[in-house]
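Student: Right after this note come the structures.
Just so it is clear, none of the values below were taken in a lab; they were calculated from the coordinates. These numbers were taken from a predicted model, which means no experiment stands behind them. Cβ atoms are built from the backbone, for glycine too; each structure is taken alone.
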Structure I
Amino acid sequence: MPSPLPAPTLGPELTVLQPLSPLPPRTLALDALAGGRGEKRLFEGVSLSLGPGAAVQLRGPNGSGKTTLLLVVAGVLSPAAGRVRLLGGDPEGRSSVEIGYLGHRAGIKARLTVTENLQFWAALNGGAPAGIAAALELVGLAPIATLDAGLLSAGQTRRLALARLILAERPVWLLDEPTAALDAAGEALVARLIDTQLDRGGVVLAATHHDLGLRHELATIELGQPVSRA
């Protein structure tokens, strides 16, 4: 069994205090995937295979189907053609418990505190409550852990959504514009979190208009034409 990875440094005040163990190895495979909304086909012929430690960014103009593709991969929408496979786990298990999704909507409960929001999601998603304080420290929200989430700025709300993603410990991340509403420091935080996910053997599929500035190699798929990446 591989030894735990060293604790990564995430900036002068953002250091993981405990060593991070490798994530379960998974391969995300899309086979000639097509999708759309209603009768409108937004993308087709998307094929790729992402193994442990691999990442792809989806690019394309608004309306090209980036969000729709992520929702199809997440199982929220059905594909118009093709299929999504998650290899390496229990074939009888639910792929949803392997996938962490960060979308445009934060899914934050405004009347709960920052900590209570993570407690709610940990109970729902199976995250470890003991990791809540560390997740908040990672995203820079520890000083306002007892503040009602409804009082957070847009950037702080995005950081709370990132903390929820971290806490869930999923081997596959689907990220829809992960740097939205974040300042330069927040964008750097996203890059470090993604790099750490990949260091641990995770898989990342991200829709973004921006350069994420990763240490890891990041392949690109432009939506709007049939594509294939093995």
Structure II
Amino acid sequence: MEEKIKSFFKTKNIKVYGWADLDSKDKSKIMLSEDILKVVNSAIVFGIPLSKLVIENLNDAPDLLYLHHYRQANYILDRTACEFANFLEENGFSSIAIPASQIIDWKQQKAHLSHKYFARLCGIGWLGRNNLIVNNVYKSRLRLVTVLTAYQFNNGPEILKFNCGSCTSCIELCPAKAISTDAERFDHIRCFETIKQLTKKNNISQYICGLCIKACEHGNNKDTRAS
């Protein structure tokens, strides 16, 4: 089945993907019904990179070009994820595609699941200081989506260790001052409140920013695999 999955992604020109079997801790982080959680055995995460030039064009706030590009990337991910879930079901494995960008609890800033959490489990990257997945090729430019499936792989990926090193580019550029040297101390509330201000000021109809993605492009980090 793994070869069929690889072939599917190749036909869709998806170059970044990974999978991981789920344990009870992982399932506890998924906001779906118990009936679904009993069925799914693994998560498959894949991503597409945002354009370097669109990110480079950002100045001190999100702009309309970034908004359009961000939405198109999410549309491609959601459409491909739905096709992929159908593909898995045609091969006998119940599956469900989780939207690339859908908040279901605005107060707590929660989605059905964290694509970043599962992307790290799938070996796609580490969680950087900027609270984004940092990939060894695309840095923080990946938009991600997750498909949960009944298929079980029984082989775990290599997990990437935190490797932002001494790079502080995102700390210096963040308008919210929400990022610190300790990745676990990322201030989600401060980030979100600043994003609300920036998007309102610039007539952006979605809560996005992108500046820490730009900072990461200019940063200095590399891939290190956990032993």
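Student: 30 is what came out when relative contact order in percent (Cα under 8 Å, 6 or more apart) was calculated for one structure; which of I, II is it?
Tutor: Of the options listed, only I reproduces it.
Student: Here distance in nm of label points 7 Å out along Cα→Cβ at positions 157 and 197 was calculated and came to 3.6; which of the structures I, II was it taken from?
Tutor: Derived from the structure labelled II.
Student: As an exercise: distance in nm of label points 7 Å out along Cα→Cβ at positions 37 and 181, calculated from one structure in I, II, equals 3.8. Which structure is it?
Tutor: II
Student: Next up: If you work out distance in nm of label points 7 Å out along Cα→Cβ at positions 69 and 133 for I, II, which one comes out largest?
Tutor: Largest value of distance in nm of label points 7 Å out along Cα→Cβ at positions 69 and 133: I.
Student: With Cα extents along the principal axes in Å coming out at 47, 43, 34, pick the structure among I, II it was computed from.
Tutor: I
Student: Consider the structures I, II: one of them gives -8000 for helix-only ellipticity at 222 nm (-39500 (n - 2.57) for each DSSP H run of 4 or more, over all residues; to 500) as calculated from the coordinates. Say which.
Tutor: Structure I accounts for this read-out.
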